[in-house]
Structure 1
Amino acid sequence: MLIVACGHESTSEPTFECTGTATTICPDDDIAAKVDAAPPGTAFQLRAALHRLQQLSPKAGQSFADEAGAVLSGARLLTEWAQEGNHWIHGGQSQAGEVRLASSCQPTRPRCAFPEEFFIDDILLQHIGRREEVGPGKWYFDYAADRVYIADVPTGRRVEISVLPWAIYSAALNVTLENLIVEKYASPA
């Protein structure tokens, strides 16, 4: 089994054209569909770009030799915000990842058992346990109301919340990954 769920975002531009017999995957392609449709042993090349909200399950012998700057992201971009008092609110957040043992959380990190993470311009915010504690650098997820709350002004910024639990999941043998950045997945701790 292969589970990958960490990395850093890159803003690199493509550095070369796809060559050889690799199946090219562009940013708007459905990666899972291409991988599922291909036979074992297929070589893939993800273009240097952000491939948002994608998951794949490679088959035996499949390889991914990607352009430098190819990024898989499990985060949804949040753009429609409403202001309510000192808070900014975004609704429609119906994802609820697998929660692990909350009893192992430190008092200063009460929501460590929840897999969702929140980023503003690639900076990780602290997930807090009560809406009243929302302040700069902190966020709150009201799971019952499907809403997130922040104090930082989101206007003109890239605001993301992790939603997918994994990027790559497979028990296949001889799968190769090269030059792939994997980031912002809501993987259970």
Structure 2
Amino acid sequence: MEELKERIKREGEIVSQQVLKLDAILNHQVDPALTMEMGRQFAARFAADGVTKVVTVESSGIPVAFAVAHELGVPMIFARRKKTLLADPDSYVERVPSFTKGIVTDLMLPKRFIKKEDRVLLIDDIIANGDAARGLVKIIHAAEAALVGVGIVVEKCFQPGAQGLRDQGIRLESLVRIQALEEDGIVFAD
């Protein structure tokens, strides 16, 4: 997705060789037109898969997952990372480390929102080590729902997350693939 690559080049901030800050595009500020285009891109790639639910993790995955769900005409569900007073006690829970936060959190998804007959598309903003995605995959499997695939806005190819999911036989589609973060800029994989 060329427009997204250009925005990443202009507005992304290389923090280190491992970390790319995209808060002007994905994390704090969200461009509705760009986000809806991402939704159209993922919806087109998974249109023939009979998706019944789109699932993500709070919070950065929500805008893109919403755009995908809107395009596909299906509900979007997000797993919470923090228990609230209104949290459903009958939830799937999976403990996962967070690459960007440097802590371990619980992903919680109420059981009533994901059923055995669902065909689930997992959407997230960035994949690094893949811990959040693997946690959601475990939740989808625990619900006995079908995982049709994973859509990632930015795949960091130099970290093991995306390849690890592919090695499990999971279809993973990325809008942008980054090969390296270097002092003089971002190296895209394609």
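Observations on the model:
- When distance in nm of label points 7 Å out along Cα→Cβ at positions 111 and 159 is computed for each of 1, 2, the largest belongs to: 2
- Test item: distance in nm of label points 7 Å out along Cα→Cβ at positions 135 and 167 calculated as 3.4, pick one of 1, 2: 1
- Which entry (1, 2) yields the derived value -1000 for helix-only ellipticity at 222 nm (-39500 (n - 2.57) for each DSSP H run of 4 or more, over all residues; to 500): 1
- When percent of Cα pairs over 20 Å apart is computed across structures 1, 2, the figure 52 traces back to 2.
- When relative contact order in percent (Cα under 8 Å, 6 or more apart) is computed for each of 1, 2, the largest belongs to: 1
Here, each number is a calculation from the coordinates, and none is a lab measurement. The shown structure was predicted, so the numbers you read here are calculated from the model rather than taken from an experiment. Cβ atoms are built from the backbone, for glycine too; each structure is taken alone.
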